[in-house]
1. Given a value of -1000 for helix-only ellipticity at 222 nm (-39500 (n - 2.57) for each DSSP H run of 4 or more, over all residues; to 500), point me to the structure among 1, 2 it was derived from.
2. Here FRET efficiency 1/(1 + (r/R0)^6) of positions 9 and 321 (r between Cβ atoms, R0 = 35 Å, to 0.05) has been calculated and equals 0.50, so which of 1, 2 was it run on?
3. Between structures 1, 2, where is volume of the Cα convex hull per residue in Å³ highest?
4. Here distance in nm of label points 7 Å out along Cα→Cβ at positions 241 and 417 has been calculated and equals 3.8, so which of 1, 2 was it run on?
5. Here distance in nm of label points 7 Å out along Cα→Cβ at positions 49 and 305 was calculated and came to 2.1; which of the structures 1, 2 was it taken from?
Structure 1
Amino acid sequence: MTAVALVGGTLPVPPLLQPTLDKDVLVFPLQMATGSTEVLPGVASPTAGFNGAFLGPTMRILERQKVRFSVTNNLAEETTVHWHGLHIAPSMDGGPQNIIAAGTTWSPQFTVKQSQSCTLWYHPHGLGTTARQVSLGLAGMIIVDSPSPASASLPRDYGRDDFPLIMQSTAVLADGSLAQNNGGFTAAGSTLQLLVNGASATAATPTLSVDRGRVRLRLLNASLVDTITVARADGAAVTQVASDAGLLAAPLSVTSVRLVHGERAEILLDLTTGTTVTLQATVQNAVNAVRYTVPLVAVSTTSPPGPLLPPLPPTLNVITPLATTNALTRTLTLNNNGAIQMINGIAGTSITTLHDNMIMTGLNDIEVWDVVNATAALHHSFHLHDVPYQVISINGVAASGVNLGWKDTIEVPPGATVKIAMQFTDFTDTEYMYMLHCHNLVHEDAGMMLGLMVN
């Protein structure tokens, strides 16, 4: 896979994957394979990617399109591929039951039912192997377009004014391999690195020169264990227009965007000729200690001065609160026993355990969950497959700001209770489960995961 950019600068931009047409179905071919990449300049690290040695192409799909993801596993081991944030049947979700054996191809086919524009991603999701396989570089972005006047008002010319920023906090060990667990970040001889679209921002700040006055940056924290906070180096505000699962109700001026592992956000930068906007990233570990702060990307424009940029629409999305008066309520307690991570005292490390302890819900049911972090110092990232959720409150305080947008991944700090509401629509099954888990991938592999079945 060759990263291409339609504009200037050193920032690599993952290419858009061009689908083929099989009757009325768009087919996106993905080849998973190992390779070698200079993550640390001058050091060749063993890596893996989709259609290349590291990361994968961006896939862009449209609401109501018929789509097939054709995934061939050229690895020397089994794997899965999960479509993170996609509203899809559990048999096609890419969870631990959807195993792709080495040398085989898996081809889930479906009609896009996302209902709104959003930034999603894809990555492996096998039992006990997710952290290792994602750490090698097996990740890519999915863009879902849902036609609306608000979507049409935002930059959407990929590689010209619409860019992915896939951020990965990693470490290169003394032998050149990439960190696959917490110990790798502090091992003797390891070198901390922040990657942006596969390039080391630690070694040199990636640059992006565009010919437009406004750019859209799709932020994804694809790190194993670290939280990343993005802000302008000069302290000025940016405009956030989307959270994980869709556009916000209205554009929101924010001075920083904090993303836990697996979380996404979309921001806009308005640029002036002759001025460079530098974003910086502050990276924190699972106990919220700062590892480092580095420049993330420096963005400038060659567009000549002209008329003022058009104002953004005051309304981007209509988000109707779910009717929760008669909703079923549950409490999900995130806890641990040493390195064993659990939900409600269950370590979901086998299909049998996940099945025997799965949550059962019904089609179109609305539920309200209290997600409680009972671990002493660990910050968790709670992700739900299948449907997005609405945040009702955090520690009893009503949700506000960006947390009023649709989400599928949210931070749950130590001692915190996050109350969320969701409705399970469209898909049922009696064999395949969805997953709910911590998206700190080390915690997920260590058991902080349960299954959920809609029937």
Structure 2
Amino acid sequence: MGLTNLAASLRERGFDVKILDGAALSLSCEEVAQLTIKKNPDFVGLTAVTSSIGNTSKVASLIKEHLNKVKIIIGGPHFTAIPEKTLQLYPQFDIGCFGESDYTISELISSLTAGKDLRQVKGLFLRENGNLLFTGLRERVRDLDNLPFPAWDLLPNLAKYYCPPVHTLKKIPASMLVTSRGCPGQCIFCDRSMFGNNVSFYSASYVMAMIKNLYQNYGIREIQFRDDNFVAIKKRLMELCNLLITEKLDIVWTCMGRADMINPEMLNMMKRAGCWQIWYGIESGSQKVLDVINKKITLEEIKKAVLETEKAGIEPCATFIIGHPTETEDSINATIKFSLSLPLKEAHFSFMTPFPGSLLYEKAGEFGTFNNDWKMLSGWFPVFVPKELTEDKLVFFNKQAFRKFYFRPRIVLSYLKKIKTLTHLRIYLNGFLALLEFLIKGRESNRM
């Protein structure tokens, strides 16, 4: 939603705005640059996560080759995490927007258009005489209801290009929605440079208005809420559930949440309101590891939440991480065993990745070796290797975790039950073949 929020803020100020989502449209860097150049814009705004900052800088360079006077503005989570280093490495970025930029971007473009002093705009990194100048922190956006409605109309076909993987859905068309910013958790692997530990959120009525807009104008029938912790604000959650029940929309939804912030009352209300699946960030089956990463939760709390979720008629799912600081073979085996002991419907196992902006990014060297190659920081590669393990062992255990979890009769049968049409059969067969290829690929080189 980031781009649609910024576009809405600019449009509210009277600016003509276009969004080109190269990732959604599967465009190359050259194609993104060419399409941008054809528009001959006065200003170009780019956003990037850490793994994509290299490609983003390439797009900026290609644009500069043809529009050398255009101001290129960089923002997003990667830049906010390490702004100075990013601008030092990539001179093609003229200006950086630090943190939330809903108000920063509109003030910046207004000032540029009017020829005003940019040093008066909070939240910017500027280039001055070969040096970098930070104009100062901008106060967080506390009440998201004060922001204009996201400019979804500027995106390509919402149902076609922003639909989550079909095998994760009950209904289509579907879309993702973020209704809050920040998480109260203090896990050492999470990037908190953008929002810190303070949670800001849209009210239940505002979220309901967004849902109705997606439902009525875009035909959306399922929503995946991608908030870091959708259940963090109980009062808002219960209000939203009541609104969904009252409106009686033909819509279902899923979300992510912390296991220690849920209870049967919330779960039963969520079920009534159309929630059919919740993803919990469990991370590890070792209490020692959970304490090291500052998860501030116990295995018993996790187990209780998962069982209560299943009892409420909602599918419990979980994310796990392989390769935590202080991780050993025993703790990884404990994680795999724990994942198999719970009535989880789905599970994902990623590699520990010290993202810029996280505490672990600064301290990774104390716990093992860290390959700080930005393009590799996605969670899909074993860039961090704890002292007691090797890269090959991490890859081996990652595949073993997937294999042991998914190649069980209960899980296989649950997927077979989902097959209602030939389309479903094709989707799940392709997914199975992709998983099989992932598990087999490199098996010999990673066998212990």
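1. Details: 1: -1000; 2: -12500.
It must be structure 1, since only it matches.
2. Values: 1: 0.25; 2: 0.50.
Clearly, the read-out refers to 2.
3. 2
4. Here the read-out was taken from 1.
5. Comparing all candidates, it corresponds to 2.
Rule-based calculations on the coordinates, nothing more; no lab input. Because the structure is a prediction, the values reported are computed rather than measured. Cβ atoms are built from the backbone, for glycine too; each structure is taken alone.
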